[in-house]
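Asks: What follows is a group of structures, each given as structure tokens.
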Structure 1
Amino acid sequence: MSKKIMLIALAVISAALFALPAAASAQEVHFEPGNGIKFNINGLGGEFRAEGEPTITCEAIGGSGSFDAGSSTTGSLTLDFTGCHTTVFGFTAACKSEGSAVSNTIAASGTFHLITVGGLAGTLITFIERKLICAGISTMTVTGNVIGTITSPKCGESSKSMGTSFTATGTTQNHLTYTGVNYDLHSRTGTEAEKTAAWAGTDTTTSENAQKLNCT
């Protein structure tokens, strides 16, 4: 191979490698400036659905979170689902997370990553494993991820709040894939095999100062 052809080949390879980070970052969404900004979370609790298990319905969500320092796309959050219950054999039973002092409150925490999903702005939440107890008897271990779409503000707009919707068909989240990787929520009852699960609900994050949703 001549030096000229080798140099051309190296140039092509280098260009391809430098293009990869740009392609990856184009699939992220930014709520600017981010950078450690804190926010409160409120919304409808919605439903937690697990394959082969009674649906857990919660009346509301409260919580808080913040963007990582220097980031406008990732951060951490804590959530409290309140008024949680399920129906078993016609009876209503309270559901809570293990260790909760309140009989119908489910505490959850994890990290978030603002992304694009199906051409829309969205968010990917990765939850820390949590055990849910209903009626003081049935215990489910829940772990995994949920992907939702950002309903407000629109791309390019600024707002103090950001609304997100998490939808599911039965026990399967409507959005499962990001960058070719499958992200799903899972539950396990006792020693049974892990099953697919879903959360359907809405929430709104509110910060003290307006931020811009940058989708490009």
Structure 2
Amino acid sequence: MARDFTWRRLYPVPFRVLAEGQKFGRWGWVAYEFTDPAHDGRSESQRVVPESIVAGDKLKVAERSRIACRLTRESTQEAESKGESLTLIKPDELGFTWKKKTAAELEEERRKHAALANQTSLLHGAAKPLDPCPYEFKVKWRVGLEKPREQTCDDWETSTAFSRRLESEGSEEGALKSLRDTYEVDYMNKGMRLALGTHSRRNKQWLLVGILRVDDQRQGELF
């Protein structure tokens, strides 16, 4: 997101090989140079020049909430009516489930990660292939009286969170329960948003790309 409260979709960003002054998190400002992507008609998309990235300050909690509330829509249909291919949705109900991946699925992911790491290494320096998460995560959510929607969670931070919970909880069962409690109870009670974005080639297909912890703000605090 830019400072004028409009979305920006940045790619490719080789996070694992960025220099120290370039590394940034989900809630950090970043300055960069970019070009218009050749085969992506989505208005928010920008092709980043990786060497130009400069990490800035991290947003405070109140700033995160103010920005998130400004970008929240009632539905993907509302986002589409505004010409947006990225949006935030506040769910009224949410369920978090998982399914263990098969050996074949994991092997295919390893192959793709290795190919991507090789490409990244050729362009930006050595990059170690990611080890795929053994579980596929799904989120079933609903807003108001709309029909519930179930989507695969493509948020890499959810997979990272599973790995961290596995260390702290000591078992896959404990890690999975901890994640479910975080999303279904903690986030739902304190405030959350689902980040959705359209597919690059199928612009009517919305993907779940992030699960965000966001405090709700009173109307007078939004401006």
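No value in this document is a laboratory result; all are computed from the given coordinates. Just so we're clear, the structure is a prediction, and the values are computed from it rather than from any experiment. Cβ atoms are built from the backbone, for glycine too; each structure is taken alone.
Asks: 5.2 is what came out when distance in nm of label points 7 Å out along Cα→Cβ at positions 33 and 193 was calculated for one structure; which of 1, 2 is it?
Replies: Considering all the candidates, the number was obtained from 1.
Asks: Next question, about the same structure. For helix-only ellipticity at 222 nm (-39500 (n - 2.57) for each DSSP H run of 4 or more, over all residues; to 500), the calculated result is -9000, so let me know which of 1, 2 that is.
Replies: 2
Asks: Another question, then. Using FRET efficiency 1/(1 + (r/R0)^6) of positions 73 and 169 (r between Cβ atoms, R0 = 30 Å, to 0.05), single out the structure from 1, 2 with the greatest value.
Replies: Of structures 1, 2, the maximum of FRET efficiency 1/(1 + (r/R0)^6) of positions 73 and 169 (r between Cβ atoms, R0 = 30 Å, to 0.05) occurs in 1.
Asks: When FRET efficiency 1/(1 + (r/R0)^6) of positions 65 and 137 (r between Cβ atoms, R0 = 35 Å, to 0.05) is computed for each of 1, 2, which one produces 0.60?
Replies: 1
Asks: Now, a different point. Taking 26, 25, 18 as the value of semi-axes √(5λ) of the Cα gyration tensor in Å derived from one of the structures shown (1, 2), identify that structure.
Replies: The read-out was computed on structure 2.
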